[in-house]
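Take a look at the structures listed below.
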Structure 1
Amino acid sequence: MPFSRRAALSGLGAALALPVAAHAAGAGTGGYTRVILLGTKGGPTPSPYRAAPATLLLLGGRAWIVDCGNGVAGQLAKAGVGLGQVDRIFITHNHSDHVIDLGTLLVLAWDGGLDHRVGIYGPPPISDIVRHSIAASGFDIAARRREEGHGPIGPLLEVHQLNRAGPVASADGVTVTCALVDHYTVKPAFAYRFDMPDRSVVVSGDTTYSKALIALAKGADLLIHEAIYPPAIDRLAGADSALRDHLLRSHTSAEQAGKAAAEAGVRKLVLSHLVPASPDVTDEMWESEVRKSFQGELLIGRDLMEV
């Protein structure tokens, strides 16, 4: 059978509006969720110290993932989660360190026997990003359909393009809500809140100090918040004034993240998406900044840490 991009994408357009089907035995949360930091580094450049941004919510046997930085499929494997468990994916914004491996994850899951629809939620142009990412693997998809008997990938993908704050999804006792946050020129950018039977979790995405995020996180059990360490920004940026400007206008200092957590009244704060991510900025240094404004439970995120 000759290569056909159209065949490889068969059903993708029609799948965009279809509902996610219930598919797995024991798919409910069972009153218990696990939250695992798959990657805790901010920025697109690979690092030997930390993986790119991604957060896993494991609900029963289902994997809900927030952001898909480089290497997310490998980090899921290290966390002991099969790609066939991927159920919903939430993209906070379309910077490469948050979305570049979305298509890779979907194609690898499909090749690994994915047998249910995956809901994908994110800001525009997320529909185009998914479509083009799948098209980039069109040769491989066509070959594996021809040689391995796979069905089309398109019907397995349900894309929801988000343009405003508010309700996102609700299923199996879990309600997802988003807020618009301020990531400088990258708009829209979202934070997500997951209200589950046993706890509430908020993931900030990339943002400056944000009143909208604080409102979203009010009373949450867990806030996973991005952070920069300002004393190290000059060294990180060097002579690159544009990079320095981006970092300071697009992100939240560790002290401000603590302030946001205190104002929201969250039980636990976890710092992730750390900039810089080098070991010379120690956990103690991050903590000293947060403690200027937040005295609650605090963790400095590490890859594969359960929080």
Structure 2
Amino acid sequence: MLCHLGDETLTIHAPAKLNLFLEVLGRRADGFHELETLMVSVGLYDTLRLRHTTSEHIELTNSGIGTSGAGQMSEIPEGRTNLVVRAAELLREATGTSAGARVSLHKRIPAAAGMAGGSSDAAAALLGFNQLWRLGLAHAELHELAARLGSDVPFFLSSSSAAICRGRGERIEPVHWPTRLYFVVVRPATGLSTAEVFQNCRPQEERRSVEALATMLAKGDLGQAGQQLHNRLLEPALRLNEDVNRLRRTFAKLPVLGHMMSGSGTSYFGICAHRKHARTVAARLHATRIGSVFTVESRP
């Protein structure tokens, strides 16, 4: 998270993530799935601006991508269905404060795309309101609230830009590697429901381990790392969404080091050797008109 406190406004830039590895180990007693995933935050940001208000209400306004086109998967939730508002209300419930705020959310991270824009926004809201309202909650307390909001939210409270996450995603093991990663990402016009993708996922007895990928990244061997990308949710996504099929076939013909879907989709990415390589691949993808194309780098 990148934060800046002005005279009256707290500004927070909330990053997107990509899943380089995601294995579904099985369904838990609480109805969620047991996961093992390697996530990396990347330099694509939503921006939240928080202001004090004399009202006790949380007033949220949205702008940017996904804020028009009723009925589309990319539409951004409003009111209490938005994770930013839910994060604020959870903090107020936990601390007993009745403080209000005016929140401006500018979206750049695609929704329903497996890049955790909503989860990152929720983590930013927890950090931001804790500071804005001077609540003084410790990191462990924020982490517990984050886990209640969603499986990806705790990752964004970590001080590391990459981590292996287990359980529902709340058990975080920071990882580091010697080189920056460069990606080209495509978000097609259609999205997918995370719940529907998980409902159609069948955990396998033969499970992949994240260790091989983590080892290759630690060595800086991107060529081998690209061959270790894995996402158990890819199979159900391929059955549910033809755009994911198109992206997989398209990336298979491109000179990338490896390619995979992120999260529950529909965003699809390729690892590139360097920034110029990513821009070259992006130019080829732009010509296909297969979706929204952008290049991102892993955060330091």
Structure 3
Amino acid sequence: MIKTKDDNLTLAVKYMLFASLLFAITGAFAKILSENMSSVEVVFFRNFVGVVIISYSIYKSPLKQIGGKPFLLFLRGFVGFLALLMYFYNIAHIPLAEAQTFAKTSPIFTALFSYLILKEKLSKFAIFGVIIGFIGILFITGFDITQLEKTDYLGIFSGIGAALAYTSIRELKNYYDTRMIVFSFMFTGTVGPILIMIFGEFYTSTTFDFIVASFVFPTSKDIISILGLGFFATASQLFMTKAYSLAKGGIVGTIGYANIIFSIFLGMMLGDLFPTITILFGIGLIIVSGFLVTYNNK
């Protein structure tokens, strides 16, 4: 039986909904691990598993690429790594849904960077979406920029960092195999925490604790969570990739905001309070913003 475009779209939506659930579960495992170890160490284990899987994939099927952009490849990995550090720190210190929402502001900044760096035009929908998104951020952070918490700053910068990483991918995909682009990010996210934790044995900082930490040997219970973190993170990437291969990115991307809804309930199971009306409204605005920014007039 030949599949139609509608069949592919339906399947893509199902895949992305499932991927969104898996992303939320990944965040839940990260939150559990953060009770016993630093977010830096959680980032290490999350990426180490990915490096092993991608290395095996490259071994079984060699890379097919042109290359020639090593600095941009490194920059993508480094910026993505910094964004992940901030994201996982927030998962450890604020409700899971809020941390996921900050991460989901990346399409807002991606639209801006695509306009400023890649000279892409923004539609009226995208411009309106960017404005709505920033209003949503104001609702979540409480409007008073003089009273922002560290997690507010880190949340915003994690969105900016992710946006810069996504924008670089637009250029890198013309030169590198997708696996190499992901590998550069995960390899940096593995080596970086090792260096940080070595440094953290000699220096501590409450201000920069999101990027300076020492190593804590995992317990047997932690090992289970580490395996869960790696498994669900990899599975979520797999189903997300399948979704994007079956339908337009704008359609699939907006479905990904279901991640926030799943995170609200998973967070409550882990002890988070239900979001206030103000924060819920801010989350709603950012979801609407994502729809508008990724909306395709055609």
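FYI, it's all coordinate maths here, none of it is from the lab. None of the values given here were measured: they were computed from a predicted structure. Cβ atoms are built from the backbone, for glycine too; each structure is taken alone.
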| task | For FRET efficiency 1/(1 + (r/R0)^6) of positions 43 and 83 (r between Cβ atoms, R0 = 25 Å, to 0.05), find whichever of 1, 2, 3 sits highest and give me its label. | result | 3
| field | Entry that produces 57, 41, 37 once Cα extents along the principal axes in Å is calculated, selected from 1, 2, 3 | value | 2
